[in-house]
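What follows is calculated from the coordinates using simple rules that are stated; it is not laboratory data. Everything numeric here is computed off the predicted structure, so don't read it as measured data. Cβ atoms are built from the backbone, for glycine too; each structure is taken alone.
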Structure I
Amino acid sequence: MARSKGVTIRDVAQRAGVSVAAVSMALNGTGTLSAATRLRVRAVAEEMDYQADALARGLRRSSVGAIGLVMRSLDSLGEYAPRGVDVFSRYIGAVSAQAMDRGLSVMLVPDLTKRPTPPLALSLDGYIVTMPHVDDPVVELLERREIPYVTLGRDPDRPEFTDWATEDEQLSFRRIYEHFAANGARSIALVRGTDPNAWNIDSEATYRAWCESAGITPRVYRSAERAGERGGESVAHTIVDDGVPDAILCHTGRQAAGVLVGLTARGVAVPDRTMLAAASDSEHTRHSRPAISAVELHAVETTLALLDLLQARIAGEPSAGPVLTTSRFRIRASSRRTHPSA
């Protein structure tokens, strides 16, 4: 068995209060140990940083019928049930239901590189990693342990990696800019997040390319995802100070709701003076007054593609990715003008 940081199987046995043979059986899924003993030994081994290699290698010899789901955006937020943000729960629900239809269980796992990680976390058949970051330690860990994984959104560090799926974000963003332009916008500002993922990186590139083609001077503002509505409200004041644009696109619903509050406080009418939209629908966009136009992501279609890609990768089959799925831009009162400006 592999040793990690000088920890031996005897060290694990001593800490767990069992024999060396019992540790071996627990980590390799053999013998007649009770379920409670197996879990306790594996937890001790993982805590001592011994479990990862030994258990992962032993149990990956055969399927355990379970996959992991890591929500990197929620890891970054530092909370897993942000108020009013339902896009993540839709993905979780879709993955869980579809996996069950395929005879798989799903384990929701926080950042795998942070301790303590759940017992068996590194023994699952594979992982779906949502919106991986630049130099993402979770991806690096899965690569190092040779655990199959796919990603929601491309991995910004691995252009050769094709086992990913996402909504066609470039199409979604262009659709919004064209909607703004059709309603008279001649200046458009983008409010993006700060997480170093492909969604933020690629969307800014799409925005700048569209501005260049339309002869528009780009205006990019950044607000940390965890700042939520407060961040959006703060950015709104900066935008107004810089000169009110004809339209504003925010990445998240929380940012858009905050921007709306900030604009209203400064006497800027939406949509008459400036239009507003979000690239991700949420309770904030639906319940704001005026309701905010937003992109409704197609979680079911995307998670079906991710599961197909993951099962193929687990089976050692060639990649069929990347897969781009559809989304819907819901036009609401925040960007609907009766008489488009000239």
Structure II
Amino acid sequence: MIKIVYLTKNAENLAENVKTILDYYLYDSKLVKLSDFKKDGNESGYIFIMASGIVLRKFIDEIKNDKLKDPFVIIMDEAKNNIVPLLSNHIGKGNYFSELIGNSLGLNIVKTTATDSNNKVGVDELSRIYFLEVPKRKDILLINKKLLSDKPELVLPNTFKPINNLDKSYNISFHDKNSILVDNVELFQKTVSIGIGSKRNIEKNKVYWAVKKALYLRDIPSWRIDIFSTVDAKKNEDGILKTTEKFKKNIIIFENNEINELYSKFPLKKSEFVYNTIGAYGVSEPCAILGALSFKNEKNIDKVDLILKKMKKNGVSVSIAIV
């Protein structure tokens, strides 16, 4: 949940605009008047539309705890001039959301981190854009410091492509392993899993473009997909199968009992309509989660992050999970 906190009427109007942007990208968000604001502990980020002094004096000490786990904090002025990512800018996605909102509203995006100020892609930002494990704190400090005066060696898997002008930050080469090397630091990939559900006899183009939209909403290049999955009732849907072939990825089929059992372990909303139709309480969300666990051979469900809940488009539902 992202909390958009405002103080004045003008700030409330801007907060509503921000929420409209986040709603489009299917991010959970909530408008909160400053007098009603309190920290719940479930927030992924905060957007404060008020003076920076208020935020720094009253709330930062309460929010900050761990550089690698903190929710992001963004400050905006109610005159719609600037947006400033203040805390947890890379791993926490403060920069990402500042760009998402700032570019949509035509704001000046003020980045103050050393790597960003020097147009470099820090290793912590690298882990975010490629969906990698989070680097260790000491490795972030050493590599990002080196970036300011030199170009570290970056070795990518052959299936990866350089994005975000990485060649300006690193000397890039490739290998046939599934990990990334930054100098002597090895970072392993997270699994990106796509769960798909659809109406009966769905056309391939509808499935394909639904998947493409889901990838767009979460800024994921199509080549970064690891696995697709769906429910047994959809295993012969030509539109789904042809789409996975087009992306050159495999698909896992899950039985109803596997899906229904997941609902007792993971906080998903059950659909009685879907259950009465195919015998499972859902399709895209549980399949995305199960697909991630299966592909990664991971048993700990607490490590799964459902980064895109069910997105519906033209009779297709798509969800994305990572682990």
Structure III
Amino acid sequence: MTRYTLLLAVLFASSCSQPVPVVSSPTTQAVALFPDSPEILQLGLLDWRGGIEISDDDDRFGGLSALEASTDGARLLAVSDSAWWVTTDLIWSDAGELSGVDNLVIAPLLDQAGHHLEGEAGDSEGIAALGGGRYAVSFEREARIWCYNLGENWNRIDRARPNLRDLPPTDLPITHNGGMEALTLLDDGSLLVGIEWPFSSDTAYDVWRQTGDHWALSSMAAVIEYGLTGLTVIDGQVYALQRYWTPAVGSQLRIVRFDQTALDSDGIIEPELLAEFGAANSVDNFEGITAFHRDGETILLIVSDDNYNPQQRTLLMAFAVTG
């Protein structure tokens, strides 16, 4: 090979490769549970374990719609609704409160051909850890579930390509922007998929459970004008985010839970309300939730999707479940 042809080969390989992920140290600012009363550290059955607003100069950062954490709560993996993976280290204070993030990495979610997903095809909304470094991702506008092998340390996020997964067997009219928003893995290894807006009835969210090749439909009681935006499971308990927004009222949020054995019943699941967030709280468009154990506590971590809107915020907030 001549020096000229070698140069051409190098240029061709470079043009075909994906951008190398860049590590950054984002800007964070502490937020209070009650901005006007920062001494209040409890809401319902949740105890405050710190919260931050995150910003970064990288234009790709934002839109975080789902998240998972390492089992020790030291690292975070998220997806944005513009098809970007985001990983970062979580910083905890000596008092056990979330105080910052560092070593933030952004990498593209790829299609089967190795190209970055874009447009409606890239509206990634839910994520579930399947074990062994594998993650399922649900997409909302072009409804599907893809599985990625990111590696145990998420070191393949810049090159992992998806395998397809079967969809729930439904031809019901899921709204264009109200589909498979929530995703988690149950303790028995079955996948749980939550549909954002009720469509089987006006008063129940449709929740699909996949065990092997079998899909089963359950119903969880809905709250009028609240969408189901996140699911996570720990110790046999399913935790869910219910999100509300109107221009006149702004954002509101409910965190509820139920025992996963309730999915085996025929009736509508009535979850327990843990906390309800309103205008008095630091609140935004919360869509992602995950859970882990830390210092003997069950910690819930929630994240807001800023929709790449400068009027909104990326908030990351931690709570200990007290009841």
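Structural remarks
- Of the structures I, II, III, the one that -10000 was derived from, the read-out being helix-only ellipticity at 222 nm (-39500 (n - 2.57) for each DSSP H run of 4 or more, over all residues; to 500): II
- Calculated for structures I, II, III, distance in nm of label points 7 Å out along Cα→Cβ at positions 87 and 103 is largest in I.
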